[in-house]
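**Q** Each structure below is given as structure tokens.
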Structure 1
Amino acid sequence: MNRPPFPAAPGRVLFSAGVIAARLDTLAAELTAFYREKPLTVLPILNGSLPFAADLLRRIPLPLHLECLSVASYHGAAQSSGTVTFRQHTLPPVADRDVLLLDDILDTGRTLHAVRQRLLAEAAPRSVRVAVLLRKNKLRAEPMEADYAGFDIADEFVIGYGLDYEGRYRNLPELRVITPPC
């Protein structure tokens, strides 16, 4: 189904690049204090968390391992399909390590719940904690909460800073709220 393209920067600004940077400073300080003496492995969930992960990790002055997970649940739609697809067959080696999952948004909880459950069942980490850039204030389809959140937001569709609509707008430096066409 062909949809009309959005203008270059649609919607209203929810958080500017400056506001995001300031929040990442605070979040990085919290994570640094918590993981100071722990063998940390950071697992960003691609693709949406890439800008968040890159900017956050540059602010954490600790030795850490970085691995990435490729997981999808939206499959090109404006809403989660309800199915979480792992795009890689094996999990990163995280046995007996403290793992920090990074994701762009905690919405339905399906993706993070599936990743966390698979890690615990198959990879034997010492611990798994979750940090997200955005946490929607809503009832979740899965019992999942974030240990760290950049911002709490209403149940709105957000683009920019890694979040997309049909693969576009991830490169916006700010977060914007839009109403995608149905």
Structure 2
Amino acid sequence: MKRLAIFASGNGTNAQRITEYFANNGDIHVELIIYNKKDAYVAQRARNLGVPAHYFKRTAFESGEVRDFLLTKHIDYVILAGFLLLVPQNLLDSFPNRIINIHPALLPKYGGRGMYGEHVHEAVIAAREKESGITIHVIDGNYDQGTTLYQAKCTVTGEDTPDTLAQKIHVLEQQYFPKVIEDYIVNNG
């Protein structure tokens, strides 16, 4: 059984979708959800799903407290689902090639510090891109870099707003993120 920890900072729709996707999977299980913003709605989603949720301040990630907690829980993979902190080196070292992120754009475009959520969609529209999408990747020590596992695309029209583009991206996230996680874990053990 591979045990997942999901890191989130906000609403938690991807965390919920991933948890539901693996609910009856005999090989992969969402063990817990960690969040770094006290008022993040993902904590309520976790309660609704019956998944333990744990709040940690930014300093707990940097100090190694979060890493130590994950190791005591025998976590195999960390999934970043709307997690807005840069993952520190102590976690990268403890979970090499086992931290997976999703980004709401076609990396390497529109990635990096400060490029998340609405900021990404605003930049895509301002640049008059004809397409956008999602990138699912194994992280390294930099924002939105690492090994790309999968990209899915959607069309951007002249009528799109950041909100309508966000809706298109959300559909792709919900459709592909859990399956790509599953395939990666199955193929990498």
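**Q** So mean count of other Cβ atoms within 10 Å over residues 13-20, computed for just one structure, reads 16.4; which one of 1, 2 is that?
**A** 1
**Q** Quick check: 3.8 is what I get for distance in nm of label points 7 Å out along Cα→Cβ at positions 69 and 109, calculated from one of 1, 2. Which structure matches?
**A** For distance in nm of label points 7 Å out along Cα→Cβ at positions 69 and 109, the value 3.8 is produced by structure 2.
**Q** Something else about it: Among the shown structures 1, 2, from which was the value -11500 of helix-only ellipticity at 222 nm (-39500 (n - 2.57) for each DSSP H run of 4 or more, over all residues; to 500) calculated?
**A** Attributed to the structure labelled 2.
**Q** Related question: To which of 1, 2 does the computed value 21.4 (mean count of other Cβ atoms within 10 Å over residues 45-52) belong?
**A** Matching structure: 1.
**Q** Taking 25 as the value of relative contact order in percent (Cα under 8 Å, 6 or more apart) derived from one of the structures shown (1, 2), identify that structure.
**A** Traced to structure 1.
Coordinate-derived values only; no laboratory data. Keep in mind the model is a prediction, meaning the values are calculated, not measured. Cβ atoms are built from the backbone, for glycine too; each structure is taken alone.
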